[in-house]
Structure P
């Protein structure tokens, strides 16, 4: 089974799977080795690590470079956060995604938010999503709307109506799933899931109840940029602790273990997890129902 098919199948479970978002090769490898059945990227993390702000449209080369290096090494499906596709021309976005599919990527995420803080017209984003689906039909194309993230609309009712309208348009041009970051009300989540009838992705927040989200018919929960931002916070706290002689807030990843992990390639039988045992391939994890975290 291909990585893309495995990734599609993950969205068919009775319980939402947690998708952690990595920002470089080590973070992705360690997340996969920890047992997560798939790994995504965070555009904020990838861009910020290179000194580039997020959502400016400047991250295409960074995303492609990471995919080329990471996809062949990662033992689980990889999905890429492509912001809004880095271009308004659907054919240009489709060509980018086709290139990523050739690298072994299993999915992509495309948002309708613009660099200026507004939203693309729904028909314009639908054209982008449709072109991507036509160019790479095997990939899981996650169509994201930023209506709740940007809190658009005159009121909640207008925002909800616009959200459903947009997601329905994206569904009708072939999107595999939809993503509504910022949507947290369980009743509204369930209403969106029922109206759109596609796998629904929401953004993780501390204290999120996966059972409650499952009841609201969510199929995927993404950590977004949270892991990257928490890693920065841990680095700052550790530096402060070093200066004050207090214990650091978290234990580090072992230096020699990380060196060994980076020195091994996907498919090498000597590859080990952070616990020192060989991880199952994604297909085995999926078939046995191993929990994602």
Structure Q
């Protein structure tokens, strides 16, 4: 692992967030609560941090889900929706982003099936058709582990954004085995994610730190923020990995990919794009082709 440090600039706020009335209302509410109690502000911040947004699936996503064999899997008391396509012996698992759904990575399904692979995706706890109102990395990684146990063994695993970070976390801390990994728009450190959240909502660092401590206390013996360096985990895994990241990503900036690549130079490739940002990248034909080629290529 390299000892050289790539400078990590502060997380940018979402473009135009100042005009978003709901975000401004949340910032105001946090400010009011913080004036009364920092502890109450930390608890409110944690609730917000762990509550994913809900979105209706597009017609294209819904059509894809209707073609899947749907399973239900209980994970940590939550009923998780799991979707399966194809009948090949080799299995690829798709892991969606925060606030997403299994169908959002649908662009990868048909090309993989065409190569005689079986594909499984899921709605994470508190997402899509799965139950729950809040979730976190421990629950997400536990879900990945449960699916790997139920449907595996895995030939490869692909994750986007929050899902990508959890691919690494699940592989490292939950012993999820997959010979190949594709990480699209992946963050390099989970603490940075909390700092980005704090920057977005104007939350003081001390309150964000307390928010982290509260979540750590919910998972005694499992969650340690000082060990949630995704770049260090990736280096330790030393598995063939394809990083895909857009240079114009405003949510998880490109330096995250540079750091991940620098920390794991031996078995990690970086495929860069420009102009697709954080979300449209998973629907780009060239990205899909590159990821599928990587996952299905014969191992050396």
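Some points to look at:
- At a computed 18 (relative contact order in percent (Cα under 8 Å, 6 or more apart)), which of P, Q: Q
- Among P, Q, structure where Cα extents along the principal axes in Å, for residues 136-183 alone as derived comes to 38, 18, 11: P
Bear in mind these aren't lab numbers, they're just calculated from the coordinates by the rules spelled out. In this text the structure is predicted, and so the values were computed from the model without any measurement.
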